[in-house]
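No value in this document is a laboratory result; all are computed from the given coordinates. In this text, all values refer to a predicted model and were calculated from it rather than measured experimentally. Cβ atoms are built from the backbone, for glycine too; each structure is taken alone.
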Structure I
Amino acid sequence: MDKRAQILAVHAAFINQVVLSGSDPDRKDEFEQLMAMAKEHGWDELVAVIRKIFNEGRRDIELLNNLDEEDQVITEAILHGLQDPSTLPDPNQKPDPTMAAPGLASMIHAAGSGNAQALQIIAEMADQMSRVGGPMARLAAVIRPLIDGERDPDLLCKRMDRNTESMVLGILDELKRLEEGSD
């Protein structure tokens, strides 16, 4: 699964909800709740663009300027979904967990380097993962040690299933690459 497809899979439910609630005046409250939730997750620029799409009727390519890659993919999917609802991503498609390793590693690396925003975001992610339980909770349990510099795979992967261990090993590989690049 390529990066674009991964982004769409991760955010499919959000994209579908934005298109459905933003297009229906009777669902304005739902739309406003979605926008508030997105802002809480630090998506200020994305929310501003979504508001331009629905409040101002904008559909121009300039909307994508100043957005990061993830926000661009989400915005494009919303625009395409408004034109042709059959293009909306399938909210039941599961993202490939191995694709998450580089993103988690970069957040862990930034948090370990003193980036307070990255620390807050990764802490919230770990909290959500803990609440899911099972393998996700075991993955969440190693995030703090990873931020603190632990890199021993045997210690980090104790009592993990094969998939979760694979994810941790992917994070360790990416952290090694990031740390070598910053030396």
Structure II
Amino acid sequence: MENNPNQLVISAIGSDRPGIVNELSQLIVQNNGNIDDSRMTVLEGEFAIILLISATGNKLNSIEQLIKQQASSLGLSIITKQTSDKALSKKTLDDKKIPYIVEILAMDNPGIVYKLADFFSSREINIQSLQTDRYPAPHTGTQMFAIEMVIAVPQSIIINDLREDFLDLCDDMNLDASIEAPRL
């Protein structure tokens, strides 16, 4: 496997406004880059994005410098990191892990994410994605907390035992929860 960086991770945050995604993607494509993967969201008026881009030759360095130069005009704080394509090693690791979707709904209480992360971490289970949302319940206005995550469960773990332990934890915390294989 080649060790030379051929991908660039860009993390950016700034005040939300229309056109940010357009401006970033235009800058990347006009300089012969490609967006391989991305996550973006708006949190309380702040825009946040993580991009994984690829480019050939010295184009990656050019794109990195150009994005850093344009940060101020884009209204973004930007961090970049060059990396190598880890598709082959990632595939080997992922072959030994099975994805599961975890969904939780509860009244909002401090420490829910920490306790869930601790539960999975103590079992060597990686959280691949995590999304949370707070909102008032429709009729009562009670603050509710929803979590959706994808975890990577090692094949050595017996899923029924994991599910039972997880649901026991959720019962103790008064959380409505499920852990299921993704639907194909």
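One of I, II was used to compute distance in nm of label points 7 Å out along Cα→Cβ at positions 74 and 146, and the result was 2.1. Which label is that?
I
One of I, II was used to compute semi-axes √(5λ) of the Cα gyration tensor in Å, and the answer was 34, 17, 15. Which one was it?
I
The value 3.9 for distance in nm of label points 7 Å out along Cα→Cβ at positions 34 and 170 was derived from one model only; which of I, II is it?
II
Taking -10000 as the value of helix-only ellipticity at 222 nm (-39500 (n - 2.57) for each DSSP H run of 4 or more, over all residues; to 500) derived from one of the structures shown (I, II), identify that structure.
So the calculation was done on II.
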